[in-house]
Structure I
Amino acid sequence: METEFPVITNLIISLIPIIVPLFAIVVLAVLKSEITNIIKGIAFRKNRDFEEDDLVYLEGRKARIVKIGVLKTKIYMLDKKTVRVFNNYDVDKLKLEKILKSFNGERNG
């Protein structure tokens with residue numbers, strides 16, 4: 001039995017270069033959606049087209065952006081006084097229009 005341990009140990013050591021990359025691939029596959037969500041959240045937050053406390057139309061309904069987080073965005077629907085929370089990777093799929101504070105509809109120039 002004493003001779004079995006070095007054989008098993010050597011087998012495990014020889015498999016490490018195969019096991020570690022496979023493990024990393026599995027972990028990345030599991031975390032892919034969260035990593036994508038974080039990247040889109042950071043991009044949405046840095047974009048500044050929309051900011052917290054902006055008045056917007058969300059799918060034709062008047063709303064206010066309450067919080068733009070790293071993973072989720074929270075929007076208060078003014079007509080029904082409800083809150084909608086979206087994953088940031090879904091925000092670009094929404095019909096979201098910013099209500100301009102002052103705009104008379106005319107072009108300059």
Structure II
Amino acid sequence: MPKAKESYLRKVRLERGLTIEKLAYGAGLKYSTVQAIESGRLKGNPTTWQKLADVLRIDVRLLMTADEQKALYGDGWEMGNIRARLEAGELSQQEVGKLIGDYFSRRQQTPKP
């Protein structure tokens with residue numbers, strides 16, 4: 001899993017003023033599980049990511065990799081990710097416009113089965 005996702009998990013946890021212990025308790029997970037995910041030693045699964053996202057009060061897609069999102073949400077994963085990042089304040093309207101334009105350009109170039 002990309003280091004950026006673990007860093008994002010840690011960043012949000014610290015922004016919320018939570019220790020690993022409090023996040024783990026709130027999510028119903030073991031301390032060692034959250035610590036391992038945050039450090040990159042363990043890869044989360046959609047259920048685990050959802051539990052963490054619920055405690056952190058963020059969209060679960062912000063914690064999942066693109067491959068995990070695609071497997072869970074199908075073809076609509078990318079637009080959902082853009083929406084989640086916009087709502088989280090991570091993207092400007094200009095960045096959203098560019099990402100959506102890129103998305104539709106790629107879809108037009110993808111051959112239909």
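Each value in this text was obtained by applying a stated rule to the coordinates, not by laboratory testing. Remember, it's a predicted structure, so these values are computed and weren't measured experimentally. Cβ atoms are built from the backbone, for glycine too; each structure is taken alone.
At-a-glance table
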| quantity | calculated |
| --- | --- |
| Given 4.5 for distance in nm of label points 7 Å out along Cα→Cβ at positions 9 and 41, calculated: source structure among I, II | I |
| Comparison of I, II by distance in nm of label points 7 Å out along Cα→Cβ at positions 65 and 97 - largest value held by | II |
| Value 15.6, calculated as mean count of other Cβ atoms within 10 Å over residues 17-24, assigned to which of I, II | II |
| Label whose coordinates, when helix-only ellipticity at 222 nm (-39500 (n - 2.57) for each DSSP H run of 4 or more, over all residues; to 500) is calculated, return -15500 (choices I, II) | I |
| Computed 1.03 for Rg/Rh (Cα atoms, Kirkwood Rh) - originating structure among I, II | II |
